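Below: a set of structures, written as structure tokens.
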Structure 1
Amino acid sequence: MINHTSKITATLYKIQDSNNLGLIYRTAECFGIKTVFGYKCSHPNYRVTRGSHQWIKRVHIGSIKTHIQTQHKNGVNVICAKISNKATPLPCFNFSYPCTIMVGNESLGIPNNISNLCDSIVEIPMHGKTPCLNVAIAFAVLCNESITQFYRQPNHTPKIN
């Protein structure tokens, strides 16, 4: 198991499918993310989490705008995952830490008035005919890239227990 001080959190915007939430919690725990903030989300399917929800701090937020402002005040970069002409393609994006990765509602994503408050907008390039990934899969791709970049920094080699 990789033991590192996580500089990465997750912010979930109106995720409604309990299976997606379960997969997001499981993915977050697998990548060492310790805190998941949720705004108007349903409850995760605990069977899908495979117990990972036990090790993650779940924080319900009342205002997404206030949450983003608080993250900024605490020096946390807010990275919004969204298909947008303002987005940087993930292969060209450089994560800076600490950060929170924000993913949005399965059907509506994250509205412009919210994404405009974020430090960065990033998108995963699609090369097939399907226009986008499932939110839980997109979250996993973003986590993998953020952790990979984190460990490429000097003095951030993963330590194995």
Structure 2
Amino acid sequence: YTQMCLIAGYLSNLRLEQLPPVMPVYNHKDIYGCFEPVLEHMHMMLGTIEKSYASFLFNQRDRLFSLRMHPAYKTDKLYLGIRIPKDMTELQLGDWISDAIIASDDAIDSVRDKRITGARRSLIREGDMYQLIPSRGVILVELENDPAYIHFEQNINIFNPADHP
């Protein structure tokens, strides 16, 4: 058990911006309870090596964020890493993205007319970040790649109608 914790500690160096978890004290009467968190942490750290992903920066004009969607980005889910602004809390940013409109150029009018927010999204909580580990001050959002709202070779736009200039 101590050797596994040592290896888990070495693997934690793969993500220096994330603090490693405190591992449970060894308890011979609860072997699973001791080993499971260590193995889970090791698997998560190794998973950061195995998976690769590309980062693309959105263009920003005032409170409108846009990115040209290349067909090579086409997957079932898209993941957004959103840096928390200095004047917002994580909770406020989560509310902002939940209320934001997310749609491609030619879907914006339809989304506004229907008074909906476009592509379905959900905040990824810390326990659900199996292979995506964000930097500090970043929240992750899983975005459903719905062809009704996201069209490739167009801009995907993110803005919140409640924002005031």
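Which of 1, 2 yields 21.1 for mean count of other Cβ atoms within 10 Å over residues 75-82, as computed? Checking each candidate, the match is 1.
Using volume of the Cα convex hull per residue in Å³ as the calculated read-out, with 117 as its value, let me know the right label among 1, 2.
That value comes from structure 1.
Distance in nm of label points 7 Å out along Cα→Cβ at positions 43 and 147 computed as 2.8: which structure among 1, 2? It traces back to 1.
Who wins on distance in nm of label points 7 Å out along Cα→Cβ at positions 115 and 139 among 1, 2, i.e. which is largest?
The maximum falls on structure 2.
Between structures 1, 2, the calculation of distance in nm of label points 7 Å out along Cα→Cβ at positions 67 and 107 yields its largest number for 1.
Bear in mind these aren't lab numbers, they're just calculated from the coordinates by the rules spelled out. No experiment lies behind these values; they were computed from the predicted model shown. Cβ atoms are built from the backbone, for glycine too; each structure is taken alone.
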